[in-house]
Structure P
Amino acid sequence: MVFRAVLAGCGAMSKGWLSAVAEHPLLQGRVEIVGLVDLHQPTAEARAAEFGLTNATIGSDLDAVLAATKPDLLFDVVIPAARQGVVETGLRHGCHVLSEKPMAATLEAGKALVAQAQAAGRVHAIVQNRRFISGVRRIRRMIESGALGDVTALHCDFFIGAHFGGFRDEMENVLLLDMAIHTLDAARFMAGVSPKAVYCLETNPRGSWYAHGAAANAIFEFDQGVVFNYRGSWCAEGANTSWESAWRIIGTKGTLIWDGEAAFNAKVVASDSGFFRELAEIEVPDPEDIDQTHGHASVLAEFLDAIEEGRPPETASNDNIKSLAMVFAAIESAKTRQRVTIAV
C-alpha cells in the first residue's frame, strides 16, 4: 500500500522526516507526500523544491490542503504550542496522525487527543525516535532476559551544551518538555514498568543561554519498587554526554553500564562469598529485529505497519501519554517542591 501524506510544519525538523521517507529502505515506495503546509508559505515552497515535490499541494491553511488532497496520513511537525489544533484538524479529516514529541502542550490536551483519536477510529502516534535505536532496544532485551536479575534502579546522566537558537531559547521547562521526554520514555520502555511518582528540582544555572529551566534533577518511583534517577542539563559546557545519555542499570544479579553510544559493560555476581563478590562479564544481546533500530525511519515504518495490520503502534498516543505524564509531573514537582503522583 502507498500512503498519501500531508506534512504540516516545514521548519528544520521537517527535513529529517522527508529525508527518511525519500531515502530509507524501510520507507521507500510506501509514502507519497501530496501536500506541505506551513504558516509561512514560502518555507513550505522551499522545502517542496528541495525534495522535488513538484506535484504536492502547498499552502498555509491546513484545513484547505487536507480538503484538497484527502490524504491517508498527517505528519505533524509543528511547534508544541500548535500541536493540539493540528492533530484535531487531521483527525477531523479522517487522517491517521503521527506527531513530533511532545504529544501535547498539557496533559489535559494529551488526554483529549487520545479520546478524539479513539472516537475517530484513527491511529495517533508520537515520534519517540530514540526508543528505536540499537542501544535502547538491546538494554530492553537484556532486562527481559533476566540476565541482570530483577531491575531495581536506572540512573541516567544527560549533560550537553546545546545552542539551538529559536523557540527553545524562550521555552518554559525547555529541558524537561523538549528533551527529557525522550529519556523518560526510554527509561519506561527499558524497565517495562509504569511510573508512580516523582520529586524534581528544576534550575536555570548561571550562564545559561536559555530563559527557563535548562537543567533538572528528578527521582521517579516506578512500579515494582524500581527507582529512576535523572540528572540533566542543556547548558553544561565542557564534557558532553551522548544525546542518548549515559546509563547505569542495576539488577539483583548485576549492573549494566552504557555510554549512550557503542560502549556497553555488563557484569553479574559470580560467587557467593567475599567482601566484594567476584564478578563475571556478560554480553549485551543484539536487538531481536534490526529493522527496529533505525531511529526516525523505524518509527515511521512501524506506524505504517500498524495501520496496515490493524494494531496499535508501539508509540501510540494512549501509551505515550504515560511518558508525557512523567514530564508534567516533574514540572509540577519542580514548581511545588513536592512529591507528585503520576496517574494516567
Structure Q
Amino acid sequence: MRLRRRRRLLRCLRKGRELSKVHDNTSAIKPGDVLLVSTIRNEKIRLPYFLKYYREMGIDHFLLVDNDSSDGTLEYLAGQSDISVWHTRHNYRRATHGVDWMNYLKRSYAHGHWTLVVDPDEFFIYPFCDTRPIQALTDWLEGSSIRSFGAMLVDVYPKGKLGDVPYQPGQDPLEIAQWFDSGNYSITKNPTYGNLWIQGGPRSRVFFADRPKKAPALNKIPLVKWHRKYAYVSSTHTLLPRGLNQVYEEWGGEKASGALLHTKFLDTFSAKAKEEVQRNQHYANSAEYHAYEKARQDLPDMWCKWSERYINWRQLEILGLMSKGNWA
C-alpha cells in the first residue's frame, strides 16, 4: 500500500505539469480555511448556484481545474477572489479521470486544510447543515481525532421526463430534481482498501436493471483533513493511506456521515451524455455514459411509486442514508 501511494504521488506530480494557471488567488488562503477542489468541463450553467451554495456553507476558497471548457466557464470564473483556476487540454481519462490533477492541487495548496472534493452536480449534506456552517463539522471532527468523513451519493431526479422542465442558470436544481430512492441499495466491503462499496438507487434500476453489479458506486469520502502524503485512488471512493477509508463502525454503533445530493438528472443530461460518449474519457470506457446514451432518446421518467420527495438531512438520517453519530 505504501508503494501504491508513492506511485500515486509521483503520478500527480507528473500530471501536474499538464495544468496551466489561469487565475491564481492561492495567496489569499489562510490557515484554517476550508477548501473545495473540483474538476469541471462546460458547467457554466451550474456554476452560479454551485458557488453560492458552497459559499453559504462556509467554503473559503475554491481550487478548480477546467478541462478545456468551450461554454465560457473560464470567463465566468475570472475576477472572483475566492477562486483559483487551472486549465488543461490534456486527456481526462489518462489523468485517472481528473484525480491526478486534483491530487496535485491538494498536495500543493491543501496541506493541513480540511478539503472537500465534489463534482459540480454534487451538493454536500451533513448533520445540522441547515443551522451550522461546515467549520462546525470540521471543528468537531478535529476534536474527535477524525481525519475523513464519508457521504453516500443520493441521486435526485424530477417527476416526469428529464426534459420536461428546463434548468436555468443560478437556479437551485432541487427545485426540479426533488425525488430520490429511499431504498434499493446494496453494500459490500472492498477487501483491498477497506472502504464500503454501495450500489443501487435510480441509476441501477433505470439504466443498469439487467446488470446491477455494473451500476455506479455511491460510496464517497469527500471531506478530508488533507496531508501532502495522502492521495485519492479512484474518484473520491478510495483513499490512501487505507485507514482514511474507515468512515464506518464495524462492531456496532454509527459514525457520523453525510450525503451528496447528485443533481445530474436535469434537462441538460441528454446533451451531457452524448458529449461524454463521444469523448470516451470516463471510467471503464465510459460504460456509464453508454448506458445513459442508450436510453437518452427516450429521456426516461425515473420516478416510480416508491420515490420519496427530498425534505432535509433529518429525513435522510431517519432512512439510514446518513447519520449524526455522536455529534450533538
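Please treat every number below as a calculation from the coordinates, not as lab data. In this text the structure is predicted, and so the values were computed from the model without any measurement. Cβ atoms are built from the backbone, for glycine too; each structure is taken alone.
Quick look at the numbers
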read-out	value
For -8000 (helix-only ellipticity at 222 nm (-39500 (n - 2.57) for each DSSP H run of 4 or more, over all residues; to 500), calculated) the corresponding structure among P, Q	Q
Structure responsible for 18, with relative contact order in percent (Cα under 8 Å, 6 or more apart) calculated and labels P, Q on offer	P
Given 20.9 for mean count of other Cβ atoms within 10 Å over residues 32-39, calculated: source structure among P, Q	Q
Which of P, Q yields 2.7 [distance in nm of label points 7 Å out along Cα→Cβ at positions 24 and 200, calculated]	P
Given 49, 48, 39 for Cα extents along the principal axes in Å, calculated: source structure among P, Q	Q
